[in-house]
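Listed next: structures, encoded as structure tokens.
Each reported figure results from applying straightforward, stated rules to the coordinates on display, with no laboratory input. As the structure is a prediction and not an experimental result, all values here were calculated from the model. Cβ atoms are built from the backbone, for glycine too; each structure is taken alone.
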Structure P
Amino acid sequence: MKENITIKQIAQESNVSMATVSRYLNGTVTVSDEKRQQIEAVIAKYNFTPNTNARSLSLGRTMTLGIVIPDISNPYFYSLFLEIQKEATLNGYTILLYNTSFQQNRKEPEEEEYFQKLIQYRVDGVLVLGGQIDLASPSPSYLQALNRLGDSLPVVVMGHPIPESPCHFLDPENGSGVTTLFHYLYSLGHRNIAFIGGNAGVRITETRLAAYKKLLDLHRLDSQPDLVVLTDYYSQDGYQAALSLMEKSCPFTAVIAANDNVAIGAIRAFGDKGFSVPYDISIASCDHFSAGEYSIPRVTGIARDTYLLGRLLIDTLLQNIRGTSEDISIDFSSSLWEGESCRTLGK
């Protein structure tokens, strides 16, 4: 049974001040883990539910955050969303999620429409996690809509900064993952290294492809256009890319895939054609997902701290909402997760 307990009683029983309880309930200031646990224990004991309408009126906020995401089924975005949702809930916010399916090339509904809806719903702030912002050249109408959103609300965008935009940008991609994978495969004796997956005209793909070509020059290896097959980011795209590679006359012993989905699709295609990974072909992934740990073989790839990135994104947005925004320097470097999909050439 829910009991009628006041903030004053919660403060007394949890041995903290009323101000601390209020800050915790309002999400205006981060409360220490010890005090948060004390408060939450009392709240759970009495099944206390704060009056969100009254709180929103007193703060002049809706206590709602908007999230625009291109594909929630993508493990990368899904893991980001889980961390963002957890942190938002701890700070007293609810989430309004728009999954645009942008990467699946669906034209409707347009992201600009979602931006306008978020303004109309008067959310307190917005996270834009990819989508058209990932393109090397976003459309003028998209940029106008994004800037209009940024003029109306605090907005944090995961993507390459747009000059003079009112939004706050965080860009975690710098091509270092491809560099790590290339050097790893090179150290195993591979010299004919292919690159598959990703979309042409997408900034993350262009960044990784530029790093790949730079490494070919660095190691004085011939650049072979036939060893680059751009498709998309899903398993079926990896499958088709691998088939395309095998149809060409250019030899290769190793493959860098856009992510684990692409790598898993490629492994299946190689297997269907009688080739074994890693004994005939080594393959490594630019984005390691947990699913890659359960494939046969386990996919070697670049592990990224999506949980840290998720916390950084939501914390940055909350700081913007509270007017306490600070420039935070975060190391987005990645690490190599070694599976079973690569082997030393000749062994």
Structure Q
Amino acid sequence: MEELSKLLTDNIVFPGLGISLNVDNEAFSIFGLSIKWYGVMIALGMLLAMIYCFNRTKEYGLDSDRLIDAVFAGVVGAVIGARLYYVVLHRESFRDIRDVFAIRDGGLAIYGGIIGALLFGCIMAKIRKLRILPTLDIASMGFFIGQCLGRWGNFFNQEAFGSNTTLPWGMSGGRIQNYLINHQADLAAKGMDVNPFLPVHPCFLYESLWCLAGFLIVHFYHKKRKFDGEIFCIYAAWYGLGRFFIEGLRTDSLYIGTVRASQLLALVSCIAAVAVIIAMHIRVRKTGAVLYRDTEESKALIKAAENAEKEAEERRKNRKNVQLTDDQKIVSDEEDNEEENNAEGE
């Protein structure tokens, strides 16, 4: 393939598809604070994931009010975990503590986010007395949505790309070229000979589409799950399988020694999840299993939550009626006063 010319910083091209875009990684600014598309896409992914999951809490036998606390704890844990994972494995890029907190331009590792979300979310689930396995099931459906959309933040930042490719959807960009030029020696030392002026694999797109496929699988399967925790295991297996191969293409992997950290973690999580699924399906066939949503405990919690919701609605209606009555009394008093004044005038 013919080499590309030097591109402007914000220029993104898909030469095989005849697409050329000028994409600023800043979405907008508020009072002088620059808001990046990276953060916007992650926030959008989280929002849609929460909307989807909260509409399905009863299908897992969970109280949505308690789940909210676990979800918000998980979001905090995801940001902390994603950044710490990246910082620990990319220490040479950080000069002082201020760099560690500068996350608007990127530098969040998905696996660190997953680990942090699981740790913080499970701790809060324990505190709020939520069953861990069904909570993980519903959360993992949200993970697929969040990652599918969040990966597009990498597109705006021109990151999470791979080695050279001749496939028609190969991409390039000004920031991509600059990164490859500046890291050519490091990549060569790791056995990657990458030409900065040829298209590269859009790994962010591969992972986004892989997560979309995973979401569709669990969306149509989750009502047929055989045991609590199965959806989470499917998530770990599916995402791990895809990430193992996609990570092998990337030029910006985080390493532990000479091993790609996320590729190793993806392989281990995939194998472990498949083993659990097989073992549990064998167990279910032999002894049967009861999902938490079908237990008396879950039904009682859901019933209590519904009653509390009805009582809250009744209180809102009563307050509204009291307000209406007060307003009517004021109007009535004003009318009486007006009549008295008119009578006096006559």
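Structure above, values below:
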read-out: Origin of the derived value 22.0 (mean count of other Cβ atoms within 10 Å over residues 171-178; candidates P, Q); value: Q
read-out: Ranking P, Q by FRET efficiency 1/(1 + (r/R0)^6) of positions 91 and 211 (r between Cβ atoms, R0 = 25 Å, to 0.05), the structure that comes out highest; value: Q
read-out: helix-only ellipticity at 222 nm (-39500 (n - 2.57) for each DSSP H run of 4 or more, over all residues; to 500) from the coordinates reads -21500; which among P, Q; value: Q
read-out: Ranking P, Q by distance in nm of label points 7 Å out along Cα→Cβ at positions 43 and 307, the structure that comes out highest; value: Q
read-out: Which of P, Q leads on distance in nm of label points 7 Å out along Cα→Cβ at positions 75 and 139, largest value; value: P
read-out: Among P, Q, which structure scores highest (criterion: Kirkwood radius over Cα pairs in Å); value: Q
read-out: FRET efficiency 1/(1 + (r/R0)^6) of positions 243 and 291 (r between Cβ atoms, R0 = 25 Å, to 0.05) - highest-scoring structure of P, Q; value: P
read-out: Structure responsible for 14, with relative contact order in percent (Cα under 8 Å, 6 or more apart) calculated and labels P, Q on offer; value: P
